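None of the figures in this text is laboratory data; all of them are computed from the coordinates on show. Nothing here was measured: the structure is a model prediction, and the numbers come from that model. Cβ atoms are built from the backbone, for glycine too; each structure is taken alone.
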Structure 1
Amino acid sequence: MLQHPPAEPGMREEEVDTPALVLDLDAFEHNLDTMAALLAPTGTRLRAHAKTHKSPVVALAQMRRGAVGQCVQKVAEAEALAWGGVPDILVSNEVIAPRKLARLAALSRIAKVAVCADDEAGVRAIEAAAEDAGIRMTVLVEIDCGAGRCGVDPGPPAVALAERIAASPHLIFGGLQSYHGSAQHRRNLEERHAAIAFAAEGTRRTVEQLRQRGLACAIVGGAGTGTFQLEAATGIWNEIQAGSYAFMDADYARNGEPPPFRHALFVLSQVMSAPRPGGAVLDAGHKAVAVDSGLPLVHGLAGVRYTGASDEHGTLAAEDPAALPRLGEKVRLVPGHCDPTVDRHDWYVGVRKGRVECLWPVAARGGMA
C-alpha cells in the first residue's frame, strides 16, 4: 500500500516526517551533469540503470542530459518506466517465464524494448512470446566477462547464440551485454583495472568474431559507477549502464580513488530515544536503510557513528557524548547501498537549500517480477 507522503512542498527539511528518503536536488543534478560531461568526449552513450532509482521522473531527468534510455533488471521495472513515459528500455537480464515475456512484448506497443539471453532455451522462450504478440523482439547476448554469474562464454558460444537470434523471423540481434558487476566494488584501482582489462579482452574478441560472421553490435553494454571510465576508455563498450552515480552511496565512496560524485541520497531519521549517556537511538533500522553493503554513514556530524540496526531502530555512538544529536533532532544517513534502500520507500522527498521542493513516487518499488 502506498504510504502517506512524509512531507509537503514548501516545508523545512526538519519538519519532514521520518524515516524518509531525502534527495538533495543540488547534489543529484550535479551528479547527472558530471556523468554527462565525463562521457561526452568519449562518444560513449549512457543507458542509466533504473534498478537504482526505480523512477520515471529520475529516468527522464537523465535523458534530458543525453542518456539514450534506461536499463532495468525486472519486467515490473520496465512497465513502471514505460508507463511513465520512458521510450527506450533494455532489460539487462534474462527473462524466462512466458507470462513475464508476454508482458514485456506488450510493452513494445508503447516503448522500444530489448532483453538479454544467454541460452538457446531462453531464446526460444523470447521467440515464442514475440511470435504470439506479432512483433520482433530485440535480444542481446549476455556474455560472462568475469563476474561468474549470468552469461554465455565469450567467443564461439556467444557467436552461435547471436546467429540463432539473427536467423529468427521474430527476433532482432541487438548486440552484447558485458557487465562485470563484482569489479565495481574492488577497493583497489589496480584491481579494477585488471578486472576490466580481462572483461575487455573477451568482449573485444567476441565483437570481432561477430563482425567476421556479418553481425554488427548496435549495443555493447555494461559498466557501472565503479568502473565506467575504464570501459569508456577501451572503445569497445558503446553504452554505459551506471546507476548509483546519481545518488552516490557510501559503499562506492569506500573505493580507492572513488568516482567523482556527491552524496545526494539520504535517509532522514530522528532521535527517538536517548536513555543512557553516550548513546542515541534513531527511528531508522533495517526497514528504512539497507545494510547489506555496510552500515550507513552519519552525514555532517563529526565523530558520530551508526553502530547497529534492528527492524525499527538504529543506534548511534560517539567518543564525545556531546557530539551526539539530542532527543527529537533529525539526522541524515548515507546508505551503504542505495538500490535496496530506495526500494524500502514510497516517496522521494526532493530538498533544495533546506526546503522541500518536490515529492516523487518510487514507482517501481517492490518490482520483483
Structure 2
Amino acid sequence: MKVLVIQQKMIGDVLASTIICNNLKLLYPDAQVDYLIYPFTKPVVENNPNIDNIILFKDEYRKSKKALLGFLLSIRRAKYDIVIDAYGKLESNLVVGISKAKTKIGVDKSYTRFLYTETVCDGVKAVTNAGIALENRLNLLHSLNPKNISLDIKPRIFLTDQEIENGKHILEQNNIDFSKKLFMIGALGSGTIKTYPFPFMAKVLDFIVEKTGATLLFNYMPSQRKEAQELFDLCEPKTQGNIRIDVIPGSIREFLSITHHCDALIGNEGGAVNMAKAMNIPTFTIFSPWIRKEAWNAFEDGKTNVSVHVRDFKPELYGAKSEKEMKKQSLELYQHFTPNFILPILTAYLN
C-alpha cells in the first residue's frame, strides 16, 4: 500500500503533521508513506524512520505551469492508494484532484468536499493536553483505524548521534560553561505581530539571569542580527554578560543539535517551541495575542511545558472578536501584556 500525506505549510505545521506519518506506520507497518512538504521545512522531518520518501513542492512549481503540470503528473504516475491532505489549500487540492488514489481524506470544507472520498470536521475544543492542532491531524486517521488502536499524538524529531555530538562540540568551541543552566531563548517571532515587545522581553531576560544565573542563547537568523542586537542592548549589563549572542546555529538541524543540550527553551511561540517539545526539551512559551493558545499549547502540564497568553489575564480585551480582528490589533494587545503578569508564573516554572 502507498500513502501520500500532504502538509505544505510552515515548520510547526509540518512537524505537527508527522504524527500522521508516524501512526500510519503503526497501523500499516508495510505501507510506503511519503510526505509532501515545502523544501525549507525538510530539516524537521529528516531521519524520521516512518517517512519513506520526502517529496518537495518546489518554488518553480508556482512560477511555471509546465513545471507544475510535470510535478502533478508524477504524483498521478505514483499511483497512491491513499492520499491524506492535512493542508487543504489550492496547491494540495490540485494534488488530490489529479491523484488516482481510491481513498482521499481531507478537512471538511463545503467548496472542496467533492474532491475527497472522506472529509473530517475540525474540532473546536481540545479533549487532551495535546491541543486542537494535533488532535485534528490525528482525526484524519479515524477511518483507517477500525480496531481503534491507541495512537501516538506526540511529534518527534530524530537526531543522529553525530548531530548530537556536533551540537555539544559547537557549545564547547564557544566556551559554554555546562555547570550553569543553559536556556535557548526564542527572542524573535516569525514577524512583529508574533514577537513579544523588546522592552518587555528584556525585563523577562533580566529576571531569568537574576533568578538563575543561566547562560542565554538567542535563536535568530543571521538576517535578524540587527533585531537581536536591539533586544540585547535593552538588557541590563549583568544580563548582557550572560547572553551569548554570537552563538548562531548555521542551519535548522544545527539549531536542533544545540537545543538538545539546553535545559529549556523560553520565548515566543512558534516553530522553535514545537521543535523543542518534539525533543522533550522543557518550554516556557509567550503567545502572541492573536494566536489561539488552545490550538498550540501542546502537552502543557504546568511544570515541564508552560505557556502564557494575555487572554489568560485580561479576557475582557477580547469579547467576541474574531481571530482576524485580533491579528490586526496584535501590537495594541501586546501593550497590555506587561512582564508583571508573566514573571510570577515564570518564577514557579524556573523553580
Can you spot which of 1, 2 the value 4.9 was calculated from, given it is distance in nm of label points 7 Å out along Cα→Cβ at positions 18 and 210? 1
Given a computed value of 15.7, 49 for Rg and Dmax of the Cα atoms in Å, for residues 74-217 alone, which structure among 1, 2 does it belong to? 1
A value of 4.7 was derived for distance in nm of label points 7 Å out along Cα→Cβ at positions 34 and 234; which structure in 1, 2 was it taken from? 2
Given -9000 for helix-only ellipticity at 222 nm (-39500 (n - 2.57) for each DSSP H run of 4 or more, over all residues; to 500), calculated: source structure among 1, 2: 1
Value 0.96, calculated as Rg/Rh (Cα atoms, Kirkwood Rh), for residues 170-329 alone, assigned to which of 1, 2: 2
Given a value of 22 for relative contact order in percent (Cα under 8 Å, 6 or more apart), point me to the structure among 1, 2 it was derived from. 1
